[in-house]
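Please find the structures below.
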Structure I
Amino acid sequence: MAAVVPQDIAPVLGPLNDKSQHILAFVILGVLLRLGYQINYWYALLLLLGYGIVIEISQLFTTNRSAEQADVVADLIGSFIGLKLYKYLRRVI
């Protein structure tokens, strides 16, 4: 939800820059998506990519926000890491 509120009232997550926040959010989303649903890796990656794109499109209609392709790339990187982390955690736990 914080991704679509005006920038001046958006929460600040410490010293993390914008791209790091995107990556971290999608790492968490990737792990939680695989934990919560029995879907395969590629479908999960496609869903997360779609979600990242929807967020960026919605920011076009939000005050003081703009859509950036680099944000979608950061979301995709975070998704990939999160889904791989899930796969690793499944082996370990």
Structure II
Amino acid sequence: MMLPSGSVLATGVLAGVAGLVLGAVHFGSLRWNARLFAGGAAGPAFLLQLGRLAVTVLGFCLLVHFGASALLCGAATWLCARTVVLRRVGAG
């Protein structure tokens, strides 16, 4: 399924933005999740982990409806968001 304009470029850009947002949410909440586990709050940490994975999977499932190029653009920027988050927290 393509965007109404049919532009592959527009689809790629929007998918890239979506991948950045998904990556920022996924990897940004990882620190919070680790702190919960380390603090002994295994129940809330497990629920947060499930939520993180569910949001990420749902986002990629939505991207796949726009085609392979959208999925690849989203996945590439998702990984870029990982690098940005790691650098911000001082792990990379």
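Among I, II, considering only distance in nm of label points 7 Å out along Cα→Cβ at positions 7 and 55, which has the greatest calculated value? All intermediate terms of the calculation are to be shown ahead of the outcome.
Numbers: I: 1.7; II: 2.9.
Going through I, II one by one, distance in nm of label points 7 Å out along Cα→Cβ at positions 7 and 55 is largest in II.
Rank structures I, II by volume of the Cα convex hull per residue in Å³ and report only the one at the top, that is, the highest. Can you show the working numbers first?
Details: I: 98; II: 75.
Result for volume of the Cα convex hull per residue in Å³ over I, II: largest is I.
Computing helix-only ellipticity at 222 nm (-39500 (n - 2.57) for each DSSP H run of 4 or more, over all residues; to 500) gives -23000 for which of I, II? Write out the running numbers ahead of the final one.
On the way: I: -23000; II: -29000.
Derived from the structure labelled I.
When distance in nm of label points 7 Å out along Cα→Cβ at positions 47 and 63 is calculated for each of structures I, II, structure I comes out greatest. Which structure, out of I, II, was distance in nm of label points 7 Å out along Cα→Cβ at positions 15 and 79 calculated from, if the result is 1.5? Computing distance in nm of label points 7 Å out along Cα→Cβ at positions 15 and 79 on every structure in I, II gives 1.5 only for II.
When relative contact order in percent (Cα under 8 Å, 6 or more apart) is worked out for each of I, II, structure II gives the greatest result.
Bear in mind that the values in this text are calculations on the coordinates, not laboratory data. No experiment lies behind these values; they were computed from the predicted model shown. Cβ atoms are built from the backbone, for glycine too; each structure is taken alone.
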